[in-house]
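These notes open a run of structures that come right after.
Just so it is clear, none of the values below were taken in a lab; they were calculated from the coordinates. This is a predicted model, so every value here is computed, not measured. Cβ atoms are built from the backbone, for glycine too; each structure is taken alone.
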Structure 1
Amino acid sequence: MHSDKQVKGEAVAAERIQTILATDCGSTTTKSILIEYSEEAGRYRLARRGEAPTTVEAPAEDVTKGVLNAVGEIEDLEGRRFLKEDESGVHVREGSGDGVDLYVSTSSAGGGLQMTVAGVVKSMTGESAQRAALGAGAIVMDIVASNDKRLPHEKVEDIRRLRPDMILLSGGIDGGTIDHVVELAEIIRAADPKPRFGVGFKLPVIFAGNKDAAGAVKEELGSTVELKIVDNLRPVLERENLTPARDLIHELFMEHVMAQAPGYARLMEWTGRFENGKWKNVPIMPTPGAVGKLIERVAKIENIHAMGVDIGGATTDVFSVFDSSGEPVFNRTVSANLGMSYSISNVLASAGMDNVMRWVPFHVDEADLRNRIRNKMIRPTTIPQELEELIIEQAIAREALRLALVQHKDLATGLKGVAQERTIGDAFEQTQTGATLVNMMDLDLLIGSGGVLSHAPRRSQTALMLIDSFLPEGVTMLAVDSIFMMPHLGVLSEVHPQAAVEVFNNDCLIKLGHCVAPSGAFKKTTCLASVILKMPDGKTLEEKIRVGEMKLIPLGAGEKAEAVITPIKGIDIGNGPGEIWEGTLEGGIVGIVFDGRGRHPFTLPGDDAERVKMLQTWSQTLDTYPERFLTMGGGE
């Protein structure tokens with residue numbers, strides 16, 4: 001993250017930037033957006049969007065062709081030139097005329113950044129290395145550790161077989177043991193892994209472990225790999241220092257991985273701007289790393305706890321910013337086996353048939369459901385053609401999102417291995433080293449992204465999927481990334497944070513509305529909380545949040561209501577069990593949702609007929625599916 005002084009400096013340097021072009025080279029589609037400063041609106045805004053197939057693979061084998069096609073679509077829509085006359089690249093102008101003032105790009109084409117990480121103790125330095133790699137936008141293929149119960153030759157075979165783009169080696173606190181770190185270096189040397197791209201190039205290996213072991217590691221690996229040494233990830237047990245390793249991962253990703261992929265060397269020359277008459281390059285960033293940067297920056301600027309999820313065809317990424325010891329901590333996880341097309345069968349296998357079926361508000365034959373899922377896996381680009389198919393797909397999405405959150409909670413933890421000094425007061429807090437940092441009661445903003453969420457036919461379907469899968473507690477704003485713009489804005493936020501944040505808040509983020517979900521244990525009761533709302537028109541509205549009910553308060557985007565929420569004893573809205581919550585609730589495309597279905601645990605009725613009736617009732621309340629379809633039992 002930048003300091004305030006750096007951000008101000010960037011803003012001054014970026015004052016003259018009026019027109020910005022950004023692209024994201026995805027695995028299948030290259031998406032381009034045009035951002036311009038509007039004198040009338042007094043802010044930066046999204047002007048156009050274009051897309052074209054990604055061309056990193058045969059027959060084109062040149063990623064720049066897809067970029068030219070995507071930008072060409074914007075040219076056709078705008079009737080202006082943004083490419084050079086000979087179409088040899090994006091025209092970044094030095095003065096006035098055609099072209100743009102700044103061009104930036106992200107990429108996950110060619111499988112993105114794939115890494116193996118190594119640490120002495122899997123649950124300590126191994127996890128720290130994993131967090132560093134994930135935060136930089138990598139997919140972690142394997143964690144090699146001294147205590148991972150594999151024999152040395154098995155570790156060697158696995159490294160060779162996986163062929164990572166890069167290896168991050170960590171282990172030991174500064175001044176601690178070096179023997180185990182050197183053993184890991186010996187395993188990497190024995191494996192002699194070859195990079196995926198670029199014959200004859202050495203594989204990048206980053207050493208971020210005990211500084212006393214650096215000399216021995218260099219002696220072991222120096223001649224066989226491209227070794228880089230940075231500050232220790234865990235200089236002491238009580239502190240993580242992930243930033244140096246993350247920054248170097250970004251740098252090496254461009255130098256050694258992307259530079260060898262077809263066409264990327266040229267694309268890297270295009271991205272940048274002129275500053276004081278000199279060309280200043282802006283590095284290409286891995287797509288997930290860019291999304292993480294944006295969420296991290298927004299959470300810092302607005303001083304909130306935020307979480308984002310991007311559910312794709314093969315993977316589901318979860319990003320979060322929560323406090324640890326009073327400091328905001330960013331975490332990212334990749335659930336590489338949870339997706340809506342290529343990995344859809346894995347979702348069914350991981351969640352179980354019963355967990356998927358529980359979200360379907362009509363009877364489905366199990367064999368029929370399995371066949372539908374197999375069809376989706378072998379035809380991954382298809383979309384539901386009938387409402388029944390859509391409901392089943394959204395039921396699967398709920399389970400993919402739920403499982404991805406479980407995995408995220410497992411990794412987004414406090415530091416393991418830290419000895420804590422505890423007092424008698426701590427005994428009542430039940431805190432422990434290594435406990436998850438994810439606290440849904442503290443969550444202020446939940447952002448959904450990915451086809452099944454961003455392209456749901458009704459925004460209320462998106463809202464209900466987020467609520468059902470993430471089970472937010474207290475008061476949480478739900479939002480959705482309208483058109484997959486977060487990667488573009490993430491890389492832009494590193495160069496021009498003002499433009500990125502303005503477009504994110506006004507054009508990218510679609511607020512669905514606040515969700516109010518009472519949490520806590522309760523005995524036999526029908527009412528969890530009483531709500532008094534002072535609506536924008538001055539009228540006062542009194543509501544009850546009842547057990548098992550969902551309620552929708554129509555309140556549009558930008559409209560706010562002053563609220564006083566009084567929970568019953570033992571129920572928490574955000575200020576503690578039984579404590580009154582006072583504040584502002586904001587509407588959105590959906591409105592304000594009151595969720596009285598309970599937490600810890602959240603359960604659906606065991607009786608099938610009762611479960612279907614409840615699902616249909618909640619659907620009707622939020623107007624997620626046509627009532628005619630539901631009352632006919634799911635078929636016509």
Structure 2
Amino acid sequence: MNEIRSILATDCGSTTTKCILIEKVGDSYRQTIRGEAPTTVEAPFEDVTMGVINGAMEVEELSHQDLPLSDGSIRKATPNRKFLRKVEKEDGSSAWEIIVPQQGDEGVDAYISTSSAGGGLQMMVAGLVESMSGESAQRAALGAGAIVLDVLAANDGRLPHQKIDQIRKLRPDMILQAGGTDQGNDHLPLEMAEMIAAAKPRPRLGSGFNLPIIYAGNADLGKEIEEILGDVSALTVVENLRPQLENENLNPARDRIHDLFMEHVMQQAPGYDRLMTMCRTGENGTVRNVPIMPTPGAVGRIIETIARLNQINVVGVDIGGATTDVFSVFGGIFNRTVSANLGMSYSVSNVLAEAGIDNVRRWVGGDIEENDLRNRIGNKMIRPTTIPQTLEELMIEQAIAREALRLSFVQHKNFAVELKGVQQERTISDAFEQDDSRTLVKMMELDLLVGSGGVLSHAPERVQTAQMLIDSFLPEGITRLAVDSIFMMPHLGVLSSLHEEAATQVFDKDCMIYLGTCIAPRGKPGRRTRPCLKVSGTLPGGQHLDENLQTGELRLFPLGLGESCELHLQPARGFDLGAGPGKSVTQTIHGGVVGLVLDTRGRPFELAPDTPGRLENLQRWDLVEQARQQNLI
């Protein structure tokens with residue numbers, strides 16, 4: 001079997017197509033070259049492959065080697081190895097043929113791609129009970145990389161004609177219908193199918209094609225569903241999402257969503273039919289296709305892979321211009337949510353509307369007039385490609401980012417919950433648990449928090465990224481922080497389906513920049529400062545650390561990338577680091593490009609705009625200034 005030594009990977013975004021070249025350097029795979037070009041899915045080009053070829057040409061120039069994507073070459077041209085090339089015939093047509101290269105020909109061993117161009121995959125889902133089968137259908141669609149436009153349910157309070165109008169108005173790429181356990185309810189799933197059929201749904205792309213519909217409900221109703229929906233849609237029947245109330249079976253529906261995304265949605269987008277033929281690899285002279293993945297689905301896949309291989313709990317976030325995606329893996333259970341109205345450019349005014357002006361202002365370390373702040377945010381929305389030019393503009397942008405991240409994570413925790421409808425034994429203590437007790441996202445059990453997206457990946461200082469993550473997600477206990485260096489996770493997600501070893505090696509060595517570790521005791525700080533945490537240990541280099549922190553502090557200590565130390569942590573009475581209130585913890589702490597952050601501001605942490613000394617506290621908590629004083633930046 002010939003070894004894959006070079007892979008070209010692209011991510012076709014809504015505005016930019018990003019290309020990276022991954023090569024085997026010595027005994028491991030590394031990301032060596034990066035290029036990008038404007039995406040060309042819209043007029044006047046209407047051919048996504050033009051942007052891909054332009055991005056590949058930049059990689060060619062930087063790598064000083066020939067990657068002739070324009071003629072379809074995807075194989076590394078080593079003597080006696082075969083590769084694929086698009087050959088023009090005499091009649092003007094073209095075909096893919098296996099070519100034996102000559103010495104000196106060049107190319108890559110594989111070409112793979114993800115895409116969110118053209119709005120990505122947009123779906124509607126339907127269930128019987130909104131909080132049960134409706135939520136399961138959402139989890140299946142979101143996990144496959146879709147944006148869920150609406151959730152239809154028998155109990156959602158809308159009349160049938162209102163639901164029919166909504167289907168016609170939204171024109172999704174696909175509909176997923178769930179509902180009814182096996183041998184369970186039969187008339188409501190049939191009524192839902194009849195309502196969908198009455199809408200005569202049409203797809204967003206490809207007006208001459210039937211809309212793909214996936215039925216993943218009561219397995220006994222397959223034939224009846226086919227009679228109702230078979231003539232008005234491209235119907236597929238898969239295994240039930242909720243065969244019993246106690247069980248959730250998402251994978252068959254997720255896999256079929258991805259297949260239909262390739263077969264129906266991608267085929268209709270400009271240039272994607274050609275792109276699909278270009279995404280190939282081969283071993284021993286045999287060539288096979290590598291499916292294109294939706295960008296969010298690929299990010300979720302690499303996060304799932306890293307959590308599984310390292311046996312850790314992970315939360316990841318990708319904050320973009322229009323949406324913010326949050327991913328989590330706790331106890332092996334994967335969840336993803338899309339906050340479609342929370343972003344840093346196109347949706348920035350929605351962040352202001354959802355969070356409120358006071359919540360944004362509380363993070364701005366200066367006295368700014370409310371009207372001035374509103375105008376600056378509105379200006380960003382109408383000029384979405386601008387970047388901050390002054391320190392004040394950067395401060396405002398990072399304040400908005402904190403709120404977008406916070407709101408998106410709240411939505412994620414409310415969605416990533418234990419299955420509803422399951423009978424459970426409950427004790428009297430359950431009545432006193434917090435409202436989020438059913439969420440799967442247990443912050444005290446979180447091992448790794450990963451940030452991605454322009455405002456996080458391209459912050460002027462990495463310490464600013466760390467502080468935004470801490471302020472937004474409020475990690476508890478002991479949590480490692482990391483950031484995607486250049487938004488490489490989509491490429492690595494699709495690569496993991498082809499070559500998991502290469503994907504994980506590049507993820508660890510080139511994609512993930514470890515910022516450091518945050519230690520944050522859980523507990524209410526109260527109105528006055530009081531003892532909170534005692535930290536003792538020896539830092540690398542022999543420096544002894546012996547700190548007694550009161551509540552209300554945010555401190556940075558040097559602990560470099562690749563360094564670690566063993567610390568003894570003694571929380572005060574009423575504060576918890578995972579072993580229980582007031583119980584000590586001794587653990588090896590890993591460093592990063594930022595260092596070790598001790599946060600004793602309490603959990604939950606509350607900062608109101610009218611908090612006494614707010615501006616003074618923001619200056620005292622400024623990790624950038626602390627890093628400068630310690631000559632860390």
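When Cα extents along the principal axes in Å is computed across structures 1, 2, the figure 81, 67, 50 traces back to 2. Out of 1, 2, choose the structure whose coordinates give FRET efficiency 1/(1 + (r/R0)^6) of positions 262 and 414 (r between Cβ atoms, R0 = 41 Å, to 0.05) equal to 0.45 when calculated. Going through each structure in turn, the value belongs to 1.
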